[in-house]
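Colleague: The following blocks contain the structures, represented as C-alpha cells.
What follows draws every value from the coordinates through simple rules; no lab data is involved. Remember, it's a predicted structure, so these values are computed and weren't measured experimentally. Cβ atoms are built from the backbone, for glycine too; each structure is taken alone.
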Structure 1
C-alpha cells in the first residue's frame, strides 16, 4: 500500500466503509466475513490480519476466529452469520455460485438485503485484496503479536491510518 498511496487511498476508504462504517452487522462479524474469504483464498496475510482484527472486536476471542476458519457451520456464531458466510464463500468461488436458495436461507435467518449485499461486496473486494497481496508476494510476518498490535491500531484508527504506522513503514514489501 505504501508503494502506491494514490491507489491505497480508495482501497482503504472502501474497506473502512465496508468493515468499520455504520452497519447492522458488527465490525467483528464483517471482519469474520473478510477472514473467511481470505482463508478460502489461502491468503495467509489477509486471513491472519483480518482474523486478528475480528478477534480484537470480539473480546479478543482468537479461538472463535480459528473455529470460523476451520468449520464455521459448527462455530459459536449466529445462524444468520453462518448463512452469510455461505454466500461469502460461494462469492469467493465465483459470483454465479450463489443461489436464490442461499439468499432465502440468509433472509430466513434474519439477514437484511443490505447485509446480503454487503456480504457479497466484502467477499468480492477481499478476492481482489487477496490476489493483490499474494500477487506481490507480500511480506507475511510469522509473529502473532505483530497481527495483534496492528489489529488494535486498525480497530482504533481505521485502515487508512494503519498504513502510516511505523510497523507498516518497517516492512520491506508493503
Structure 2
C-alpha cells in the first residue's frame, strides 16, 4: 500500500520579537502564506500530523486547519526540533501501520535534507530545486510503497514540490 509523506517547512516567522527561538511566532507574511498553503491542501485529511514544539510550526498547522486541512491525530514531537535526518526518520519509522497520509511540519536544514535523503539520487528538476533552496512554507510530497518501519534513505519517490505564497 502506498503511503504519502508531506514535508512542510513552517511558514515565515517574525524576527521582530524578543521571544526565544522556540516561541518565535509567524510573521504577517508567514500567516498569509500558510493560509494559501492550506487552501491548496484544503479537503485533505491526514492520518497523522507531526509538529516540532516551536510555536511557528503549530501556528502554521493552525492556518492549514483554518483553510480546510483535517487531521485525525496531531502530535507535537520534541524530536523534530533541532533534529537531524536520522532522528526524523526514526520518528517516522514509529508511525502506526494505520497511517497512510502523514504531514510533517518542521525546520531547515532538516526538511530539505530529509526529502533529499528519502528520495535518493534521482536527477529530477524538482530534486534540484529543493537542493538549491527549501523556502519557508515549502511543501514536498513523497510516496513510499512499504510500511513506515521500512522507510529509509532512497526508499521514497519525490512527486511534488510547491512554495505557496499569499
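Colleague: Given a computed value of 2.9 for distance in nm of label points 7 Å out along Cα→Cβ at positions 115 and 131, which structure among 1, 2 does it belong to?
Modeller: Label of the originating structure: 1.
Colleague: Taking mean count of other Cβ atoms within 10 Å over residues 107-114 as the criterion, which structure among 1, 2 has the greatest value?
Modeller: 2
Colleague: When semi-axes √(5λ) of the Cα gyration tensor in Å, for residues 27-98 alone is calculated, the result is 22, 16, 9; to which of the structures 1, 2 does this value belong?
Modeller: Value 22, 16, 9 for semi-axes √(5λ) of the Cα gyration tensor in Å, for residues 27-98 alone corresponds to 2 out of 1, 2.
Colleague: Here relative contact order in percent (Cα under 8 Å, 6 or more apart) has been calculated and equals 33, so which of 1, 2 was it run on?
Modeller: The read-out comes from structure 2.
Colleague: One of 1, 2 was used to calculate semi-axes √(5λ) of the Cα gyration tensor in Å, giving 23, 17, 16; which?
Modeller: Here the read-out was taken from 2.
Colleague: Please state which of the structures 1, 2 yields -22500 when helix-only ellipticity at 222 nm (-39500 (n - 2.57) for each DSSP H run of 4 or more, over all residues; to 500) is computed from it.
Modeller: That value comes from structure 1.
Colleague: OK, next. State the single structure among 1, 2 that was used to calculate distance in nm of label points 7 Å out along Cα→Cβ at positions 43 and 75, giving 2.9.
Modeller: The structure behind it is 2.
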